[in-house]
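Just so you know, all these numbers are worked out from the coordinates, no wet-lab data involved. Given the structure is predicted, the values throughout are model-derived calculations rather than measurements. Cβ atoms are built from the backbone, for glycine too; each structure is taken alone.
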Structure 1
């Protein structure tokens, strides 16, 4: 199957190509599962050791179900049963510079507000702040609800040298325009 470094689709099967070394990111385009009338839950974390899930506080059932389903995707891709999820209300640009995470696999989804921005490292060069006009033209933004799974820079997960590297960063956010974001990282035992 010939695919590019980034694949996008309307179903969770879009993540299957991540088993191919040249695929660095997969995007599942879906609407946000956050009910329109739901009050956003407070920030919390959830950890799974492969058997049990422990949360740092209460969370609505719709979010716990979504986390479980998305964590299964992370576990299948990474080969690790353990994972850590973090739900946050973000009111500032948490990661303003383009980067690659130091984890094997990271899943990111914005339930409210813009999703992460991403670009190919070769397109932006050393402009990791994204300030140049040429760089800004190459930046793509995920929509609320879009689920991105990105291969990180952890040992054993680096791209082959001749394959494109995908970088990402947080979009702008503020108190009037908060983002509700979930990240799930695979956690090697």
Structure 2
């Protein structure tokens, strides 16, 4: 029997984050919008809510993918708009997420700044900009900012990548490699 779980993730533009997680097997739904936590993080920041089947793609893999597909070690001037975070829905998820991030620190040269925060509220993006990448994959923004993240999926996380959804990128890579 399928038991769905959810986790919210923020770190970069929600168009990018949405496209990354829409491209994974075991992810059944991605809600794009803005998430707020509590305390100092109670302002809304771009993020997505990912609904997933942990029997197909575990939380550990989702967090690893998240860390590798946004600037998880960079404390830049846009961090309020693009908070690097894993927003959790339970105390159990909080502890598990903290341990997962700690375990992946060795994969990075610099300190991972991604925080584990309690989920407080969500505001969905306007309907016109939801499913942005898959509605507009040829747009310059998608080609410049989203495709490189999707290529990370194809090179590092192929086991969890919906290759059929990304065949346009695979074909592009194939053509580039063999036209040399």
Structure 3
């Protein structure tokens, strides 16, 4: 996954997927990758010391009204399959409905297993389906990019200083290599 914001964040995220543990989630992610869905989408949420999130909004994301991209149907939750929300793991974002994940994903910046694994989130958790295998420096660059807060735009969590990188960090290309 190649990313750039034209102002200091340029790099590639190489993700190792876990099809044996989370086949439905991996197939869902790869369907979006192979359809070119992620190309031109942004990392719209940076939650310092927590996660970076992307895969749902096309560039530009700014203070204007931004609608999420149309997605495929939601998938069933595959959390608790032996994978944990540890640092550099990638998981599907979802609403409060455990079976609501579509295209959005997040990368854990720290070990969030105590907050996001099934035993801690109403028994549901968030489905980890891979890990950043290379370029953790790119993840760190996204997480530390200059940010703007849009308090009414995206779901903000109590006590969390979420923001959107400005300029946007765009996924310029997402491809399956194996």
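Tabulated data
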quantity	calculated
Highest-scoring label, criterion being volume of the Cα convex hull per residue in Å³, for residues 4-83 alone, among 1, 2, 3	3
Comparison of 1, 2, 3 - label where mean count of other Cβ atoms within 10 Å over residues 44-51 is highest	2
Identity of the structure behind 20.2 (criterion: mean count of other Cβ atoms within 10 Å over residues 36-43, calculated), options 1, 2, 3	3
